[in-house]
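Derivation of every value follows stated rules applied to the coordinates shown; laboratory data play no part. No experiment lies behind these values; they were computed from the predicted model shown. Cβ atoms are built from the backbone, for glycine too; each structure is taken alone.
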Structure I
Amino acid sequence: MNSEKRYFELTDNEKILLNSIEEIANHLKDDIDNPVSLSLYLWKMGIDDPQAKDKLVQSTLKLIINSDNPLTLTKQDFADEFKIISELFETDNTNIIIYVLTWIGLNISPIAYAISQNIE
């Protein structure tokens, strides 16, 4: 289900909150280089699992920790892990993976940021 259809299923108060969050994200110039809200990004992708963000963080950190050289991890390595969390990650869209890695890198683990800058 896409986010537009889901938007119309929200209560009026939920719509007000979502609109406010989107306005804040826009004001802060949310984009692939400056990810503001991973939760909002996932919701816009159509991911409804409230634990999806935590699952992405855990799977990313697991890949990094288990890698001999995290900077050699590829887009496909992360795509394979992320597909386990949601089939919506079954895409060749590198921007989705970069957004997730950049957000994690800026907010949780700096090595993820370095990976996001090198991933192809």
Structure II
Amino acid sequence: MAANQSIKELMAAETKASKIISEARQERGERLKQAKVEAEAEIAAYRLQQDQVFQMNSTDLLGDDSSIMDKETEDDIQKMRNDYHANKEAVLELMTNYVQKVVLKVPEARKQTHKA
């Protein structure tokens, strides 16, 4: 009977240990969920703060008038057009030369297959 009692005690201890492990896993899961919620809240607050800083900086740089940006854009477009017109002939000449250069050389591997 002592053996029977010992087995019952071992079974009870195993059940108790299983409960403790299960509770620990559940608590860990809850802590992870809570940490995730807190991290998301911190990220949202940080994002809001950085957006506000960006908005302040962008209004300081550009001012309330968008004509400065429009003028810079127009200047960039005009510069690109000038570059295009300045390099157009040279690029066409270069492309024409490459197209007209045709090398008619049969690879050695191809020659070997036709000899056989």
(message) Comparing distance in nm of label points 7 Å out along Cα→Cβ at positions 41 and 89 across I, II, which structure shows the greatest value?
(response) II
(request) Compute percent of Cα pairs over 22 Å apart for each of I, II and report the one that scores greatest. (result) II
(message) Please compute distance in nm of label points 7 Å out along Cα→Cβ at positions 17 and 49 for structures I, II and give me the label with the greatest value.
(response) II
(request) Using the calculated result 26 for percent of Cα pairs over 17 Å apart, for residues 57-96 alone, pick out the matching structure from I, II. (result) I
(message) If helix-only ellipticity at 222 nm (-39500 (n - 2.57) for each DSSP H run of 4 or more, over all residues; to 500) is calculated from each of I, II, which structure is the one that comes out at -20000?
(response) I
(request) Assuming 1.1 is distance in nm of label points 7 Å out along Cα→Cβ at positions 73 and 105 as calculated from a single structure, say which of I, II it is. (result) I
